[in-house]
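Structures follow.
Since every read-out is calculated from the coordinates, none of them should be taken as a lab result. Since the structure is predicted, the reported quantities are computational estimates derived from the model, not experimental observations. Cβ atoms are built from the backbone, for glycine too; each structure is taken alone.
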Structure I
Amino acid sequence: MAFIVATATGLPTKYYSQEVLANLLRRYCLTMLLDFDLDTIERFFKNVMIKGRHFALPLESFYDPPNIGTTTKAAITSAVNLSELTVRKLLERANLAPKDVSQITSVSLTVSIPSLDARLMNRIPFSANLKRTPLAGVGCMGGAIGLSRVADYLRGHPKEAAILFAVELASFLWQGSLQGDLYYMIKHLREEPSLYSDIISTIVTAALFGDGAAAVLMVGQDHPLAQAGRPQIINSQSILIPNTEDLMGMDIVDTGMRNILKPQVGEFIKVGLRQAIDGLLAEHNISIDQINHWIVHPGGPKVIQAVEEEFGLDEHALDLSRETLAKVGNLSSPTVLYMLDTILSDGKQPPPGTYGLLVGMGPGFSQEVILLQW
């Protein structure tokens, strides 16, 4: 098993209310003379139940966005800055020197070569022999799959310490891709009515995602910091539903990047999580009613509702998911780590022996479920 020693989060200082973001998108459509029902934008921005989101990249240039090269460079710089802030906070909380970390795993959709973890090593004095595992393309599932793979590593290296950090910048899409994509699709909607579903998907994802970073320090069971009372990763379960890769993800189109989130996600979540959770709990002879803490990625209100319905949870079981979504939006890969930090930082540690499930879902379409015990 692997022990979770410390967690930390980092959020950009810029914060935009949901109303401000919705109005910005509405004004863009009016300015560009786009023939589209603007009430649709307002409706979807309200329906996701988000108050506001943090953005690393400012919106001052929304009507005159920079070129892709300038934006990509700014995104990499912002991602590394936010990751450094978060990982330094993590090491301070754990009272651990960087050289005492043996492995680091990074998760991000930010395209960076060399990877973000390599860039971070030039800012924080880790050992030059640090073993690195950069993960890409896993989207919202990144935090959960990262925890699982680091735990797998620590089972084979029980005396070592490892760091997982995840960072995402949804504001990257607001630097030209979102504007160009909507402009193109709305302008061609009459000739291509099938574009309507893509327009709605683009609006929904524009309404959902925010920027943020989170980090976790984990140790193997023979490490000095592996102490009773700290949450342990007992086991994990992965599942990929075949032929569902079109449900969620990101496409590269002529106008830039396009986020994909189909409405059928809710139903496939039920199928995938039922298989993953039932199998994992049965392996350890645990029932659903023994799970005291649900850390479920808040992909959106319908995703949360789908999990509640499938497992017959009471109305408060997923309060943390709803509160996180309302406060910061969907942070993609860091979200479940952000939620884990919320639990561990509130000063009220769960009673020893209690169980929790950490649940992520993402492109593939796939799910990752982790069994925790305090």
Structure II
Amino acid sequence: MLIAGEASGDTLAAELVGALRWTVVPGSLDPTADVQPLRTALAPRFFGAGGPKMAAAGVELAFDLTQHSVIGISDVFMNIFKFRRLFQQLFRLALERQPDVIIGVDYGGFNLRFGRAIKQYVRAHRSRFNNWNPKIVQFVSPQVWASRPSRAYTLADNCDLLLSIFPFEKEWYARRVPKLRVEFVGHPMVERMQNAKCKMQNVKMSPAVVLLAGSRADEVRRHLPVVIGAFELLRRDLLGLRAKMVLPNEALLQSVKSIGLPSGLELQAGDVSSALAEADLAITKSGTITMECAAFGLPAVVFYKTSWPTYFIGRQIVSVKYLAMPNLMAGEEIYPEFVQDAATAENISRAALALLEDESRRAVVKAKLAGVVASLGKSGAALRAADAIVSLLP
């Protein structure tokens, strides 16, 4: 059983399913001449909740959970009854199907609660006639090192395996909850970006800027005036500037298109890798996408705006200095960051122009990004994750 609630998790889960189905599980089966072998080459079955990529990978979805993705604590509270209903639906499905392994893919707030609920049920109902005890796996650590570190104890109590994609996390957990099994499998983005670079290596557009306003409708709504404003200001100073805004799907693209856009701004649905490979600079919201920019060695300006209740709560609980993961990993501001009130078209365009016009500064940024990416490990993260999951099985 797999649960992924966001577009990035949908991609991760689909890659993991491919690794489990076609490489790891069949490869681990020993041939036997027994008429009734103890182990057979039956293909694993996958079900749960996720998005279109999981469905395409052959996961039987109870519903598309990525369609219900929200941002921030205030938005979660506004949708609390809907998420409770979805949670209960998946909980009943798990009890009915009794999977061997339940894998939460990112989406920590939901998946940590789900794993705890399953373990509590199992502990309360174990008997001679009811020995179901699924392994709980969390693929991608919640950012407990950035806020609410007490969640590490919830993981340690209810999770059989935590698959980490950042190298510093294993040591962080070992110091606090040594009983939790944590495996650093590397970042899936390394392989994705290597493949994309090979496809796009002969493409060059200059000057070109890619605009990344987000992957959710509410996120894009907040960020659209900022990125469009920054583009219009940049265009005054850089004649011939080309810009492309990438949105995750056609529905969101059409929604943005309907509001009217300035001339010279191209829209693209999906395939963010090709846009990053062609660009000289990204203007991007914070999140997973900043690591994709780093993987391409692409200079970027990072911003983020959220609701004021979410921002106020976040200020109280977030303990790290930077939002962008490349900055966190480097311990310095490689990518300029502008958050909430500071995330204005003027501030962003000014920082972007400084990067576009200073080739020596761009070279320094690229060198530092190369160091960050090198620390993420080699390609093959999905295969290593699958190996670790299979090791849990009897």
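Some points to look at:
- Looking across I, II, the calculation of FRET efficiency 1/(1 + (r/R0)^6) of positions 138 and 362 (r between Cβ atoms, R0 = 35 Å, to 0.05) that yields 1.00 traces back to I.
- When distance in nm of label points 7 Å out along Cα→Cβ at positions 130 and 298 is computed for each of I, II, the one that comes out at 5.1 is II.
- Each of structures I, II was scored by mean count of other Cβ atoms within 10 Å over residues 226-233; the highest score is held by II.
- Computed -12500 for helix-only ellipticity at 222 nm (-39500 (n - 2.57) for each DSSP H run of 4 or more, over all residues; to 500) - originating structure among I, II: I
- Of the structures I, II, the one that 149 was derived from, the read-out being volume of the Cα convex hull per residue in Å³: II
- Identity of the structure behind 0.10 (criterion: FRET efficiency 1/(1 + (r/R0)^6) of positions 122 and 250 (r between Cβ atoms, R0 = 30 Å, to 0.05), calculated), options I, II: II
- Source structure (of I, II) for relative contact order in percent (Cα under 8 Å, 6 or more apart), computed value 17: II
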